[in-house]
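Engineer: Before anything else, here is the set of structures, which you'll find just below.
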Structure 1
Amino acid sequence: MDKDELNFDRSEEDIIAEARANGDDHYIKPLSWLKIGDLMKINDRPCKVTELASRNKKHGMAMYIAGVDLFTGDKRETCIYHSCRICYTPSCEDGIVTIPLVGSREYLVINLTFKGALTLLDEETNEDKDDVELPAGALGEQIREAANTDDVIVTVLRGCGEEGIIKFRRKEE
């Protein structure tokens, strides 16, 4: 979606629906709509916003934004300069942020190799998935330990051309 085609008189839900209908992996919205807990691309990475701080600058205002990368857990920061000194309004085109469209799905772990290769089963469609790797670090170790004794369900987050396991749980009988 191009900035010239934007119409912020619609609800954010309508903007999201249009982006999904067009097959986009993101949409854009005014900086003024952004809240802590929202998703946003920071340095071209999908992040969950953890901090917002407005700062007056010599030639306008700046919004400091910090977030946590959805796939790596790394902290990312950016500063968006904005020409409106009084407020952030949807009509100011330099106060626009990119929001990633992400989705998640649960899969049953049916095989886990020593090297961390996974075979997953979508229990709704009965289709196998083998293109997601065991995450590095503590989460991967916890999944490996749980899979040795129990059936494990993993949640795979997908967005911005990436997929990754973000959490797991033991399957209830």
Structure 2
Amino acid sequence: MLLSIEQINRDKHLYAVAELPLITIYDDNWFVRNDYDVLSFGQRQYLVNYFTKQGFVQKRGQLLSGEKVDIHLPKPNRLLAMSGFEQQYLVNQNQDIYCVTPTVFAEALFRLYLGDQDSQLCAVKALIDKCPYNIEWLRDVSVNTDIEQVTIETYHDLMRYQKRVVEKSFKRKKAL
């Protein structure tokens, strides 16, 4: 059972790109600096229901298995000001897929296109079009990392862009 990026992206709440072994789900359109960046119960339930309908079987709370693919719902990081990003999120082997928050997904995109700010902005704006993320929180937790400078440099542009997208497309959309 293979997952199609196109099929996932047809769902109004889900987003994925071919380059990453990640799927993210719409979180909210309003964020505060001290949010706890985890998948909510509603998001997890939505993901479990979605993948069960695709033929996956829930093996345990954080794992859904298909014929050739395992879907992982990683445990949340218990620290408020620490990213949930893992290096394995950049290695797409088509057998392990990780469901992450839009903010972790954005971090993975920044890291994937490290050194190419145009590609970073294009990829992150495509994410925002479907799943806004906590731009301020990511900038804050990126201190002393490879993406610190780009999160600072793109902050105002992305905040303006996300504000426009939210006002246009997500004004009345509620969190899951």
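Values quoted throughout were computed directly from the atomic coordinates according to the rules given, and no laboratory measurement underlies them. Since this is a predicted model, take the numbers as computed values, not measurements. Cβ atoms are built from the backbone, for glycine too; each structure is taken alone.
Engineer: Comparing distance in nm of label points 7 Å out along Cα→Cβ at positions 21 and 149 across 1, 2, which structure shows the greatest value?
Structural biologist: Comparing 1, 2, the top value of distance in nm of label points 7 Å out along Cα→Cβ at positions 21 and 149 belongs to 1.
Engineer: Which one of 1, 2 has helix-only ellipticity at 222 nm (-39500 (n - 2.57) for each DSSP H run of 4 or more, over all residues; to 500), as calculated from the coordinates, equal to -4000? Could you put the intermediate results ahead of the total?
Structural biologist: Working: 1: -4000; 2: -11000.
Label of the originating structure: 1.
Engineer: Can you spot which of 1, 2 the value 59, 32, 25 was calculated from, given it is Cα extents along the principal axes in Å?
Structural biologist: 1
Engineer: Given 17 as the derived value for relative contact order in percent (Cα under 8 Å, 6 or more apart), which of the supplied structures 1, 2 does it correspond to?
Structural biologist: Among 1, 2, the structure yielding 17 for relative contact order in percent (Cα under 8 Å, 6 or more apart) is 1.
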